[in-house]
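Take a look at the structures listed below.
Derivation of every value follows stated rules applied to the coordinates shown; laboratory data play no part. Bear in mind the structure is a predicted one, so any value in this text is a computation, not a measurement. Cβ atoms are built from the backbone, for glycine too; each structure is taken alone.
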Structure P
Amino acid sequence: MDTSVIKAQCQDRQQYVVLGGTFDPIHDGHLLTANALADKLGYDCVHLMPCGDAYHKQGSSSACHRLAMLELALRHESKLLVDDQETKRVGATYTVDTLSSIRQNIGPSAHLVWIMGSDAAQSLTSWHNWQALFTLANIVVVARNDELPADLSEWPAKCFTDINEFKKQPYGCYLLTALPPVAVSSTQIRLQVANQETVENHVPQSVIDYIEQHGLYRGEN
């Protein structure tokens with residue numbers, strides 16, 4: 001089946017799964033992680049959501065560039081979609097606002113999931129209006145096999161171990177899962193590009209072409 005047809009069917013499902021990040025730039029590790037989660041948890045698709053300009057670090061790429069690279073990388077990915085709403089927002093962008101917007105669009109009974117790593121989960125209690133997240137969505141916490149589990153005892157949410165039961169919940173729950181370590185990072189990619197080293201083993205060619213065209217990570221943009 002054509003990739004565009006699969007993605008259109010994905011958007012009609014009563015499940016909405018989001019993997020947020022800076023994606024500066026998107027690399028094969030991001031793609032492997034998102035696809036592995038979709039396969040392991042049985043989701044038809046995962047939405048990759050780049051953060052807006054309000055939170056990305058000074059000196060990194062604009063939301064416009066990061067979004068463009070993400071769209072190029074996902075062009076032939078049948079299970080991965082782009083959600084660009086945070087790049088369109090002006091000023092501070094809070095996850096609770098993003099989830100509220102998604103919830104309004106998909107309705108009260110759809111299964112909404114926000115994916116985060118163990119480090120982010122550990123610091124969730126410092127996020128803006130963090131407890132309200134669980135009135136809107138569920139959370140999947142992804143640990144790498146070599147990481148210690150996060151202490152989530154303060155979360156006002158029910159922990160599920162059965163994936164099928166978890167996927168029946170519209171909000172208010174969390175699930176812990178593990179994936180193998182990914183031996184690549186955006187920081188590493190940016191450093192290699194700055195040093196004029198090849199990144200072809202870690203970054204889709206379409207993204208490499210975009211980086212070269214716009215002089216990203218070399219002080220030219």
Structure Q
Amino acid sequence: MPNPVAVVTGVGPGTGAAIARRFSQGGYAVAMLARSGDRLATLEREIERARAYPCDVTDEAALDRTIETIRADLGAPKILVHNAVGGAFGNFLEIDPEVLNRNFQVNTMALLHLARRLAPAMVTAGEGAIITTGNTSALRGKARFAGFAPTKAAQRILAESIAREVGPKGVHVAYVMIDAVIDLAWTRQMFSDAPDEFFIKPAAIAEEIWHVAHQDRCAWSFNVEIRPFRETW
């Protein structure tokens with residue numbers, strides 16, 4: 001039997017790579033999507049059964065070509081993890097409106113484009129999962145998150161709408177909200193005085209996404225919140 005196929009968007013050195021590694025370890029062929037071809041090529045050499053597909057998920061034509069190539073190379077995707085993210089800091093007076101639009105294209109419209117292209121085959125098969133990584137901006141709009149929070153809130157609501165449509169048809173849709181600072185080289189520099197327990201590990205995020213993707217269908221989650229044990233919430 002061929003390996004089941006997982007598509008992961010926004011594959012960088014942190015969460016995206018950790019998700020790709022976890023699904024590879026679980027026996028999946030992993031299609032890794034990101035704009036940086038060089039970075040993907042490096043990860044392709046490191047992760048078994050992972051294939052690099054450089055793609056801007058906001059470009060519909062490029063997305064169509066990429067998905068067709070994935071199907072030809074690996075087979076029909078069973079899992080989609082939409083991890084690509086566009087973000088910006090600034091209040092509503094400071095941000096460039098075009099930045100908000102760009103982030104909306106990455107966070108929300110790309111989810112729509114991907115789901116429209118991948119969910120029908122999952123429905124036909126009677127199984128599959130679509131998981132989106134989010135954060136607390138999906139639930140609250142802080143002052144300096146005006147260029148970001150609206151797009152994540154829309155993303156969560158879109159995911160819920162998709163879940164209500166395809167869930168009864170056997171496809172699990174979930175929104176994993178990460179309430180934490182992810183442990184990356186640049187976040188360690190930004191929060192240089194923070195203890196280890198301040199950060200959430202990419203591998204721990206990936207483990208929870210793996211768990212959600214393989215929940216028994218009698219006990220599916222939609223809103224999933226994860227945070228370090230010392231995080232204030």
Structure R
Amino acid sequence: MGWPRLLVLVRHAESEGNILSQSERAQCGVSTHAYKLTERGRKQAEITGQYLRKKFAEFSAYYVSYYQRSKETMAIMYPNARVYEDPRLAEAQRGIWHTMTEERIRQKFPEEIERKEREGLYHYRAPGGENWPDVELRIHSFLGTLSRDYEGHSVIIVAHGHWLILFERLVRHFSIDEAVRRYQNFTIENASVTVYGGLIIGGKSRLVPIARDVVPWKGQV
């Protein structure tokens with residue numbers, strides 16, 4: 001088994017959740033998977049779609065998570081594509097941190113604040129949520145699908161910022177500390193594009209980065 005000859009990763013365009021604080025998201029009454037794109041996000045997706053269609057034309061497979069913002073981004077970029085929804089592409093579930101403000105968590109579950117600080121971002125699993133190794137297991141599984149089903153093909157994925165950081169950690173083998181640093185600095189912009197190529201190196205098939213964090217809409221939106 002090998003890798004796709006071309007793998008394009010796109011972070012979803014700006015969504016309603018991206019313009020809210022953590023406390024505002026917890027109180028807005030909308031599930032994290034249901035956030036729609038903002039008007040700015042739709043423009044971002046349009047411009048990124050134009051860039052991708054000009055540069056790469058069509059793909060063998062189009063994948064999104066089941067989140068509304070991921071599906072909407074792909075629909076704007078490739079309105080006529082047959083798209084596959086895959087739950088393994090979903091953003092990390094943060095449990096109570098999605099539905100409760102930090103103030104309320106401090107009042108009702110003060111031990112969770114302490115446990116999060118003690119265990120750190122990578123290991124901490126909130127009640128009802130996932131920790132980072134949980135997400136990495138989903139990514140490992142999806143990498144298996146890419147290797148098994150799409151050797152020599154071209155694939156485009158619209159996923160989420162945290163998911164993409166952990167995807168790159170697994171493919172490029174950087175450390176947990178580096179993944180945490182990237183998460184805290186959040187270097188992956190909405191509707192940005194990262195490209196990998198499947199190459200034979202040392203007799204083995206490898207996914208090799210070709211372009212990282214290209215932002216086609218920069219300066220236009």
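Supply the structure label, taken from P, Q, R, corresponding to FRET efficiency 1/(1 + (r/R0)^6) of positions 104 and 152 (r between Cβ atoms, R0 = 25 Å, to 0.05) with the calculated value 1.00. Only one of P, Q, R returns 1.00 for FRET efficiency 1/(1 + (r/R0)^6) of positions 104 and 152 (r between Cβ atoms, R0 = 25 Å, to 0.05), namely Q.
Quick one: relative contact order in percent (Cα under 8 Å, 6 or more apart) came out at 34 when computed from one of P, Q, R, so which one is it? This value belongs to structure R.
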